[in-house]
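Multiple structures are listed underneath, in structure tokens.
What follows is calculated from the coordinates using simple rules that are stated; it is not laboratory data. Remember, predicted model here, so these are calculated numbers, not experimental data. Cβ atoms are built from the backbone, for glycine too; each structure is taken alone.
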Structure 1
Amino acid sequence: MNKFPFETRTIHSLVKVFADEPLNAESFQQASALLNETYSFQLAYRSDRQIKNVRAEAKSALPGSVTIREIGLVPADFPIYADHDGFLLRDTPGLYPDPLYPINDGLVCLPNQWRALWVTVEPDSGAAPGSYDIALSLESEEGETLGAASFKLELLPASLPPQRLIHTEWFHTDCIATHYNVDVWSEEHWRLVEKFVRTAVNSGINMLLTPLFTPPLDTRIGGERPTVQLIDVEKSGSVYSFGFERLQRWVNMARAAGVEYFEMSHLFTQWGAKHAPKIVGTVNGSEEKLFGWETDAAGDEYGSFLEQLLPELVQFIEGNGLKDIVYFHVSDEPTMYSIDSYRSASELLQRHIKGFKVFDALSEYEFYEQGLVPIPVPANNHIEPFLEHGVENLWTYYCCVQYKGVANRFFAFPSVRSRILGMQLYKYNIAGFLQWGYNFWYSQYSTKAIDPFRVTDADGSFPAGDAFIVYPGPDGPLESLRLQVMREALQDLRALQGLEQRIGRAAVMELLEEGLDSPLTFSSYPQEADWLLRKREQINHKLAKVSELAT
């Protein structure tokens, strides 16, 4: 054994370990999981001196994989708004744990700093129920054991049902091209895009934002984002012709990666639907910008374009058997000030896509009440009127301004504040969840590129963690601690749904809210990680018991 102090401690996945503070979390050494779920926990460690080239190893008889990744630190200059609600870890700028790095060349232990490793357990499909020990060790390059710990995971005789929730985190293809300095839709771009898509799908993101044209999202008025449109356009006089070859490749790639739903990019600009997205096309053999901020969305020219495009697009969708899994957008986050322009855009679009699903993120119930948004996506702090009116197939979302009282994924928030979302989605039978930033690596309004390992707040615009949940690694995506916690939230939801199939919704709700002072809502929920973990254990064991009785 080593001759100097070296501490290790297994802790649960909802702890965030900071390098500049003591580790107060108690040891967490055993838990249960269902046969087909991904289980995560952490190994925290601390040395009193610098040690380089430390190897981390996991050994277990569990059939499957046990992967260890290093939790890196990234800066947060803007962790949270000044008038926050107090339910957070800290409100000061500094280094926060988030990116998960593969351990290729060993760890560097820095003196007197608590750091942590993220341990991911993925059982094989044929893994048998039972209790499995996972032995973890940290060794010097000379082979000396610096620290060791063990964790016991019980695989229970029950499985999660397939995910029913539709989940989209907006996928920014231009950010990938910009960061990796590759041409849009070059073979290298396609290769990288597919890697990021597969990581999304593996994390429970089953809907993919599809850039028919360059998405008009977070773009400065009058500004542009890099062109990423999938549909080719050629203009001859007032007649347009369209090519769907790239869109076909996109659909094929996404389906092969496991994408289940396609989200067509918005056909009108954000915050009011007053203009057209940037659309380029070929005119007399040369590429030109055909539409954009200068285009009146209600004008005859753009209306004629859509009237020619949409029937062909519908034909493409139906020809690929996608009609039931395609969703259309009008405009993102309209307000009552823009309801008239939104109405005009919505009516124009819906004339041509009858029978298709249309949804948008918004806050005012009037848009739904007036039939302008068939599937509303209210923010989780504006959802109450929609719940009170019993809106069916209801979605929800959060972004930067949902920082008081409700769930969100900011660096500064405890992980339980992210994971509780799964139980809330179950309580209200929510059909879908949307978040705007899977990989938004630009400043606000897309005025410049940023390095997400150094700038985590869109250049001081949004609380750190709002704009992205994956990082650009050397050759593809690096996952984040927050992405893993979101996957846990989705697994909580599936576990509850699986239990409902066995014992009914009323019994599940009784179990979920047992012992609470007030019913679970989007703004009222237990804030203790221990409560959530204990509740999930109850759900697991109840599901295992009723599953065994059914066999």
Structure 2
Amino acid sequence: MTGDISATPEWNALRRHHDQIAGKHLREFFKEDPDRGRELTLTVGDLYIDYSKHRVTRETLSLLVDLAKAAHLEQHRDAMFAGEHINTSEDRAVLHTALRLPRDAELVVDGQNVVADVHEVLDAMGEFTDRLRNGEWTGATGERIKTVVNIGIGGSDLGPVMVYQALRHYADAGISARFVSNVDPADLVAKLDGLDPATTLFIIASKTFSTLETLSNATAARRWLTDALGDAAVSKHFVAVSTNKKLVDSFGINTANMFGFWDWVGGRYSVDSAIGLSVMAVVGKERFAEFLAGFHVIDEHFRTAPLEANAPVLLGLIGLWYNEFFDAQARAVLPYSNDLTRFAAYLQQLTMESNGKSVRADGSPVTTETGEIFWGEAGTNGQHAFYQLLHQGTRLVPADFIGFSQPTDDLPTADGTGSMHDLLMSNFFAQTQVLAFGKTAAEIAAEGTPANVVPHKVMPGNRPTTSILATKLTPSAVGQLIALYEHQVFTEGVIWGIDSFDQWGVELGKTQAKALLGVITSDGSPAKQTDSSTDELVRLYRQERGRAR
């Protein structure tokens, strides 16, 4: 979308519609439309998506689709899939969807068949991980690798660690993984604790091989290894995911063990590229292929389904509906699967780094609220932490509930007669029901509750939720879930008219940190900063570190 979407007739129609239905309760929605619980649903791949517990009518959805068409969503979507340079501020194509195209597909971008390039890297990854998993690749002492340590940050960490935890049941070669991202040395020290250098392989994930945090940790890890095994061991215990052969080679890594990717893959969209090497090492290339196939299912649905029956489009539009017209600034993501504990953290980067923008793609200021704030926790932990606010707080927080019919693990309940997974999922269904319909003062008083307590127990309801139910947490299901949110991000970004694929907001802090590193470590008196707060913080820090003030 170019120009001001909020000045369009479609936006104004939504504003008027909001004024008409904003005060309506979900109890009324279901009473007037009793079939909405069956009809406001979609099944896509392995995902059953119920959006009936949202404060929308069929007219709302129609008006939202009209808005998407006014923003030319379909044309922007087609441009992305075709490899046009829709990342305008960096003049790049946006082709994470090409990472999961089947081998026999063809997509020529800037004169290059990118599908062939993708599968060349996947084949190299598969060959390497096969050797690692069957014991052909050994460490410097001839012992098999038991642990891979992925060193990266941002998209080079959040995706792999989330997927690794989600697919832990598919680890079948005696290899486990650990992940290091924070430049705080406590992270690396903790992750190396208990490891044997002879059976440890490091994957250094950095496109440029110059990211300060990653290279600091990689250098410390190399020192840990060489102190035990000598300098010659580096080539047997380090591989790289990068495009910078020169720096990889100078680090001591054999560039034959370097796996590349492309500038049309953003970091937060890269877990299905070579950045996922740690995942493939643990679960194998066949499971990784299933993971990619799951993405592709949603990609094809997003690419071909009409907007009114397009799951990522509808969920993105509903998110925008609350963000713009209900002043709901946040969305909770609540997976009822402990294996998805890191899913909300993963989505934080995917969504907020993408759509946390205040200017449009053409550089003009936005006139809408952009960028939903994503947060969450695995159920039932969240129920005993922040659900109080969701149920009875003054802020409206729409929530996505994610659950599975078949458990990855199950145990009997305390009395030995039931399933703990059934107990978990009963909470899933109960929470969405109570959030939607609540409990009135009259209903509570009718139970004999003292009058002075009744107001405290009222559950207002009318809290909107999406329920996403799949059969089991498989590699394909994980890929489908990720792609479902990727394309929601795209949908919202197009309507806001922003570039969802750059991240200039993270750059200045990096530059300033480099400048301040010299200030806080210099032998002489520190250079004055532009503000008294930073001056005083630096003075106190240097004092505590025993340096001149």
- request: Of the structures 1, 2, report the one carrying the highest value of distance in nm of label points 7 Å out along Cα→Cβ at positions 386 and 490.
  value: 2
- prompt: Looking at structures 1, 2, which one was P(r) over Cα pairs in 10 Å bins from 0, in percent, for residues 306-521 alone calculated from, given that it came out as 7, 26, 32, 26, 8, 0?
  reply: 1
statement: Ranked by distance in nm of label points 7 Å out along Cα→Cβ at positions 106 and 362, the structure on top of 1, 2 with the greatest value is 1
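If we compute FRET efficiency 1/(1 + (r/R0)^6) of positions 74 and 354 (r between Cβ atoms, R0 = 25 Å, to 0.05) for structures 1, 2, which one ends up with the highest value? Each step should come with its number before you reach the end.
Details: 1: 0.00; 2: 0.80.
With respect to FRET efficiency 1/(1 + (r/R0)^6) of positions 74 and 354 (r between Cβ atoms, R0 = 25 Å, to 0.05), the highest-scoring structure among 1, 2 is 2.
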query: For FRET efficiency 1/(1 + (r/R0)^6) of positions 346 and 410 (r between Cβ atoms, R0 = 35 Å, to 0.05), which of 1, 2 scores largest?
result: 2
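From 1, 2, which structure was helix-only ellipticity at 222 nm (-39500 (n - 2.57) for each DSSP H run of 4 or more, over all residues; to 500) = -14000 calculated on?
2
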query: 1.03 is what came out when Rg/Rh (Cα atoms, Kirkwood Rh), for residues 114-433 alone was calculated for one structure; which of 1, 2 is it?
result: 1
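Compute percent of Cα pairs over 18 Å apart, for residues 18-177 alone for each of 1, 2 and report the one that scores greatest.
2
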